[in-house]
Structure P
Amino acid sequence: MRFALSPEQLDFGTSLRKLLDAGHTPAAVRAWAGGDAQPGRALIRQLAGAGALGLAVEEQHGGMGAEPIDLVVAFQEIGRAAAPGPVVETAAAIPALLQALPDSDLAQRWLPGFAEGAALGTVTFAAPGRAPVALDADIADVVLIVVGDRLCAARRDEPVRSIDPARRLFRITPEEVLAEGALVLEAGAAAFDAGALAGAAQLLGAGRALLHAATEYAKQRKQFGKPIGEFQAVKQKLADVLIGLDLAEPLLFRAALTIAEPTRGRDVSAAVIACGDAAYAAARAALQVHGAIGYTAEYDLSLWLTKVTALRSAWGTADLHRSRIAATLRDEAARDRALRGTA
């Protein structure tokens, strides 16, 4: 299985990075957190113009019909920039959900607008016993909820506080039933995995941004007359972060390459855990290298610290994903035993 990116994919990632760097993303993130979505939506329209929001949308719905690995490339750069908004939901989860429903006009109704950045969507997957919460339900043009085997349009209720001020969460209430049945159940599972995959890519990108910030700061900050980056303890900590990020990347690529295979859930969960742990380690190291200034909300580092903390559980907790991996391994072991017994 090949994990190396093609020259075209590398160039695509580089072009997105330049776009986001030129787009004053930290200012857009702070405006989004304060309720002003205009700079953020302008940035999202630029991403759409570069093709990032239409990668998972089929050509018949105005998208590019690209491979999942291309989506991973895009979301690593989106995470590296800590871009705001329900981009995972708009570009990954909802397209996977609607395009898996046959004979439905929902995809044609909404996906062209998503692909061109003219509209945003958000979706949540209701868990038993928990009030459903959706990201940016006050800004999104389409608010959806999957409740078991039903897909419903939903209305926004009261806000819910998030550790990341730029992740504006709201309780939602299902209203109109748009589709129901076993196919919705299957489509919902595929959509959740598509969102989790894009979220993992975001985490990896954010982790790399934190490592870069910590490394650059370690070259400048001085203690005892020399840069702290010359101390062995600091070098070792940053090297450990780099190793963690580099080891998580192949798991992310594998999940993208196997997203349509029976092992999808196991591979996506492995990527979520690895990328989440690596990004969290990068956040801790960056905070320790920066010292007290890293805690301040005015310093840009805080945008990535809170983003990583929130994203680690945005698409399921580590316990959930570990249980999915364990269940898959148990099933595989049971099948192997059954095959050996009939051989």
Structure Q
Amino acid sequence: MSDAQILKPQKTWSHLAARRRKPSEYEIVSTNLHYNDRDPDSPYELDPNMFMNTWYKKNTFDTALKHADWNAFRDPDEVVYRTYNLMQDGQETYVFGLFDQFNEREHDKALDPCWAGSLVRLYSPARFLFHALQMASAYVGQVSPASTLTNCNYFQMADSLRWLSHTAYRTKELALAFPDKGFGVEERRYWEDDLAWQGFRELMEMALTVWDWGEAIVVLSLVVKPAVEEAVLRQLGASARHNGDTLLGLLTDAQLIDADRHRRWTAAFVSMALETAGNQEPIKSWLARWEPLADAAIDAYCGALPNAPGAAEAARAATHDLRRSLGL
């Protein structure tokens, strides 16, 4: 080999050179960023028996969900930190524009006090649910075997925080409009004791104890989130419109835009996972174990929604149809 050959510079990042083209911004800042997948016996390059090493070996590398190269996963929307902030800055501008616009119209003064009572019971406690979604996405992202999967879960985590923030903001507005309803005071009691929430509370508390990465990402993305989105966003939004609460209907519509993006990367992930023989069996086994909990949560919550006949059936059907559409 000549000196000229030795010193010849790379035209692109070495791990992207096989594509023989200039990599995109997404590829540069998202792919192959994890260092803890280089040595399967010692992810953190310390004592193989150190706690974090044994954790990753058991819960990430030894999961039943297998693929020869998880780093080949790509987010179909190619979201990166820069574009996420640009995109969601626009979304937040829209949402807070709704808040300002409806506040100027004195929207809350026109709400039926009975509907306000439903909101303190069935809407404002959702901040506990959204925080649980945030924590679940954070864990799945942390133990994912590929940085592109981590990024999808972390952006999803940020969206859950945004949903929580929207709920908290509306809770304060509603507390000012209905000081006798318990907004900002009674939510924890409803979350912990009201039958409408106990299905989702059980579902989330159990999901947050799933350490195996393969099961955790399947449960969160294919069972938990669809149940929340179809019941606590879509069906609550429909009930809100039936009860003259246009603002909440528009707010849940905006949040469902995020949910649609989450479903696009989930579909890409499932498609990739099913390329490997033997993956369908554990996925279907996990779904069979968790679907009844999600269905029960939907039934309990939607059954409490006012003016929402058929809400539970529609929400359950939507979650099952989603899974079938992905070949599951």
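Where a number appears in this text, it was derived from the coordinates with a stated rule and is not lab data. None of the values given here were measured: they were computed from a predicted structure. Cβ atoms are built from the backbone, for glycine too; each structure is taken alone.
Computing distance in nm of label points 7 Å out along Cα→Cβ at positions 152 and 256 across structures P, Q gives 2.2 for structure Q. Work out relative contact order in percent (Cα under 8 Å, 6 or more apart) for each of structures P, Q, then name the structure with the largest result. Max of relative contact order in percent (Cα under 8 Å, 6 or more apart): Q. Of structures P, Q, the largest value of distance in nm of label points 7 Å out along Cα→Cβ at positions 48 and 88 belongs to Q.
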